[in-house]
Structures are given as structure tokens and as C-alpha cells.
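Multiple structures follow.
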Structure I
Amino acid sequence: MTVLILLLLVLACISVTIGSAGLTPAQVAETIIAGITHNQSGTFEEAVVLGLRLHRVLFGVCAGFGLAVCGAVMQGILRNPLASPFTLGISSAAAFGASVAILIGAGISLWSDSFIVINAFVFTLVATFGIYLLAKHRGMTAETMVLAGILVMYLFSAMTSFLQFFASAEHNQEIVFWTFGSLSRTNWEKTGVLFFIIICTVPYLLWRSWDINALAEGDEIAKGLGVLADRTRALCMGIVSVITAGIICFTGTIGFIGLVAPHISRMVIGSDMRYLLPVSGLVGAILLTGADILSRSIIPNQIVPVGIMTAFIGIPFFGYLFMKVRREYW
């Protein structure tokens, strides 16, 4: 874990220095120290580092950590290696909520970025509640929740496509850009909100890691160990949805982090959630920070949406897992 933390710090430092301003690592360090000690003088370096870059990097670290933890929890409680916020419809619901806000916002004076964020967050929770109701109707098992999640994913994807069909070219462009996923829309306030969500939720998931381990072995074993399987699964899904909503309502759709990071971690340390959750979080933060570095440096004077880069990074990892890893590791 120490190696992962050091690697994350190195990538974060590199990420802060990347940009057209051409700042050196020493200048960045001096600017951050000045900001911490409140010894600011309104320099150009402060405007670039503290106003534009540092909050983006910190948000990316928190977002990658949160998405990876969510993926690990979902794979454990649902006993499905493909479970993640992206594959079970939560991200699709956020995309639909943002699309509705973009279209409605064209005709009202209250339209703003906050309207899109709130709508995406609300529809993410609506999707989770829908999954809960569908699964409860057929029995709160891992299989029914996965099927309910797939149903919700296709439903919201279809509704988003329906809106795009009737939307103008300008609105379609905004909707598509939002679904790409980007860290360009972050600021210090959003970073603070996400950090607060992570601090309030992840420790609880770590505290319930033994129960998640029991669920990963099957409902019968979990019940034999005294774990209330249905209630624990529903509670963990609710918490995961809040974390996911708190991330993608600000960034748009970012896939593969929650899917790939837990698998990479599981290959190294095994499936014990007491260790898998924090390690998966660090791996997810590293992946998203690395993807952000590539998104800002791969094409000169052009920032590629980070959601595209996470897909390019995640697909080879997942392909390797599919082709090389032994069947028993899960």
C-alpha cells in the first residue's frame, strides 16, 4: 500500500505541472506551500496552480478512489465480476438526468451548471431506488439485483437516446460532451463536496467489510454467519449510489475505473474486503490520475475527455484479465 501511495503522489505532482503555462515542479511546490501558509500575493503561478490545476487533480484522486471502492463493493455484494456503477445503470441514469436538465434549461432562466449537477444526482438515486424495488419484488438476491440493474441501464439509455433524437444540434453536442466524462468542470467547492461524501461513506463500508466478505461467499453462508443478507446488500447499494452520484454528477460518465481497479487489486492481495477496498481505491485513484495526465498531454493544446482515456486504459487491462487470469482467482 505504501508503494501505491507513493506512486499516486508522484502522478499527482506530475499532473499539477502539466499545462501550457510551463511551470516547473519547484514553482508548483512553492505556490502550493504559499497557498497552505496563506502567504499569497496574487501571482500568475497562484492563479494557474491554485485556481485551475490543483483542485482538478485532487478531485480526480477522490473520484478514482470512490469509483474503485464502489466497484469492489458491488462485485462483492452481487457476486458478479462485471458489476460496477457503469454496467448496472447508475451512470446511465445520471446521463439521462443531465440530458433532461440541458434540454429544459434552454427554456428557463434558472438554467445553470448547478441544475445539471442536481438533476444528474437525483436521477442516479432514482435509478438505485428503481433497482431496489424491482429486486425486492422478486427477492433481494444478487442475481435479481444484477438483472434489475441491467434493465435500468437499458431503460435510461433508451430514454437518453430518445431525447437526443429530438434535441437540437447544439443540445446534442452538450449532451454528448457530458457523457464523455471530464474533470474540466471541477472547482474547489465541488472537490470539497466530494471529499466530504468520501469521508462520510467509505469508513462505514470498511467497517462492514466482514459482512461484504460473507455476502461474497453466498447468501446461505452469510445468513449462517448472522449477516442480514438482504438488508446489508440494499444498504451497501444505497451507499455506493450516493458515492457514485456525488462523482458523476460533476464529471459526467467515467467508466472502467470501478470495473478494472478491483480486479487488478484482487490479483495481488486476494478478495478480503478489509484490504481490497482501500487498495482498490488507491489503484482507482492512480488509474484516473494517469488517465487525466494522458488526456492533457497526448494531443498538443487539446484536452481529451478523461472518460475516453479511462476506456482506452481499461480495455487492455480487462482484456488481459479475461485472457490470462485463472478462473479460480475470483
Structure II
Amino acid sequence: MVFSFSLIIPVFNRPDEIRELLESLISQTYKDPYEIVIVEDGSVTTSEAVIDHYKGDLKITYLFKQNTGPGDSRNYGMKHARGNYFIILDSDCIIPPDYLEKVAVSLKAHYVDCFGGPDAAHESFSNIQKAINYSMTSVFTSGGIRGNKKAVDKFQPRSFNMGISKEAFERSGGFGNIHPGEDPDLSMRLWNEGYESKLIPEAFVYHKRRISFSKFFLQVKKFGMVRPILNSWHPGSARIFYWFPSFFSIGLVASLFLLLVGQQQYLWPFILYVAYFTLVFLDALIKNKNLSVAMLAVLAVLIQFFGYGYGFLKSVILINFSQSKPEELFPELFFKRI
């Protein structure tokens, strides 16, 4: 299989992030030609000046369109790309030097029309970013459950680090207009078309994610709201572990309530939660070797569970007991295509 890679990167008002991403791409050890397609999604603060600076070192196609969201922007970039295999990256990623080389090696050994890669925390990230990264990737959180290739029956790539063949893109029509959730929706539609997906563990990127806990809460709440919608679109896709953050959060609140009202015979649930968060703290401390990051990681896990759990329960109730369509119930989760 001969690969002609096109890197598809939507960007919205983030020229500084694009600068870091392009700087990291200059150092790629992959020797075959590849192109970078950057899609400016109706930005007010554009990345044009930054991109012009790197055009001498990288083969860049720069496209500008009206704001229709990241999924539609990725589709737009793939339609204009010249390669036969598209690699989709978020603008807030930094790419390790051997990333493309590892992707190519893995696809040559076992070709699939869709792959995903993990993410990690770069040493330059803030302590909050490292804590959020821990929460979203640890085996002790729901992030680990969703992302571990041994924990799910099929791997659902995430669009911050995802590959899809031109053939699969054209047959599936690409991403839908829901956001977030456009990536698992596409994965499940690809499976229905008979395409295979896989995780390439060594093809990781440094993903900044959110830079504050308030933004992180809004992000994970939307993740929770999206999942019941996807379950309704794709019958048979629901899994019991999607309920875990909701059960976890309700249990924590109940254990605190029992403790406060003096029901000492029910102290054991609270002790279990203390033991769990102690485990999270110690694991984060070992992985990051930073006391501040470890303490912030405990807070990040709390925010992840409560945000996702709240969004999930709200969506489940409205989806099952309302006659309205998801687009009417949650307009903030859907972009209108122009």
C-alpha cells in the first residue's frame, strides 16, 4: 500500500497554537512527501501570517471558509486534499518527530481505513493541562475505560488524532454536524460500511485540551450530553460503563450526605471514595512527579465525573421523555452548515 498523507487541521482564532503545531511538524523523520491542509473556520483572528512564515519549510494548503464547526471544516479540507489517506489533527496539538513514521509503519503492517492515536502531556504544558490530561487518559477514570483498546469491543478514534482513507471518507460522507461527538458517530458509520478501525498506541500526540477547569467542565458536560444522542442514532452502541460517571457522582453525594447527617453505620461508602481518590493522587504523583499536578488531578477527576455524569443524565431524561428531536433539545451541540 502506497500512502500519500494529507494532514487536515481546522483552526478557529488560534494562530499561536498553529505556530507550535507547524514548528513540531518541521522535525518529522518521515521522508516521503506529505501535505498540510489548514482550514480557517471563519476566524476573526486568522493564522495567515503564521502560515506564510512556514510555507518555505512545509507544503501547506491554506483554506478559508465561513464558520460551520470543526466537523464540517475537516470535511472541507478532505475534499480539497490531494492525498489518499487523511490524518486529522486538532490545532492545539504538538506532534512528536516520529509520528508520521510510526503511522506509516503500522498501516503497512496492518492496513485499516480508520485509525486513532492516544495523547500525552508535553513538558511545556501548565499544571492544570497536565492534570486534565491525566484525568482524560488514566486507566483509573472513565477516560481510560473509553480509550483503552482492551476495554472496548472496537476502538473509536478521536478527531484530535485520527486517520481515515480517502475511500472511507467519500463513502461515509465524513463528519456530521454534531459537536462534540462527531468522531464516534463517524466511527460507527464506518463500521456499518464494513471498514475496520484500530488504535496505533505509539502514534501519540501532545494534546493541550482545555486550559482552565471551567472550560473543562463545559467540555465534559457536552461529552455526556452527546452520548445518549449517539446511542439513539446507533442502536446497539450503548454500554453500561457510559453510566459510570453518573453513578459515581450520585454515590459520592449520597455518601457525603450520610456522613453529614451522622449515619456512621454507612461510613464505608465514604471510605471507599477516599481510598479511590488517594489512589488517583498517588498514581498522578508517580506519573507526573509533581505534587501540584497530583492534587490538581484529583480535582480534574471530580470535574470530569460530575460534568459528564450531569450532562449524560440530563440528556438521557430529555431524549427518552421528550417528543423533540436532539437538534431542538440541544441546539448548542449542532452546527448549521452553510
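Every read-out reported here was derived from the displayed coordinates using simple, explicitly stated rules and does not represent laboratory data. Keep in mind that this is a model prediction, so the values were computed, not measured. Cβ atoms are built from the backbone, for glycine too; each structure is taken alone.
Table for the structure above
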quantity: Origin of the derived value 3.1 (distance in nm of label points 7 Å out along Cα→Cβ at positions 75 and 299; candidates I, II); calculated: I
quantity: If Cα Rg over 2.2 N^0.38 Å, for residues 195-282 alone is computed and equals 1.14, the structure in I, II; calculated: I
quantity: With helix-only ellipticity at 222 nm (-39500 (n - 2.57) for each DSSP H run of 4 or more, over all residues; to 500) derived as -25500, matching label from I, II; calculated: I
quantity: Which entry (I, II) yields the derived value 19 for relative contact order in percent (Cα under 8 Å, 6 or more apart); calculated: II
quantity: Top of I, II by FRET efficiency 1/(1 + (r/R0)^6) of positions 3 and 315 (r between Cβ atoms, R0 = 35 Å, to 0.05), largest first; calculated: I
quantity: Origin of the derived value 3.0 (distance in nm of label points 7 Å out along Cα→Cβ at positions 131 and 155; candidates I, II); calculated: II
quantity: Answer label among I, II for the case where mean count of other Cβ atoms within 10 Å over residues 67-74, calculated from the coordinates, equals 22.8; calculated: II
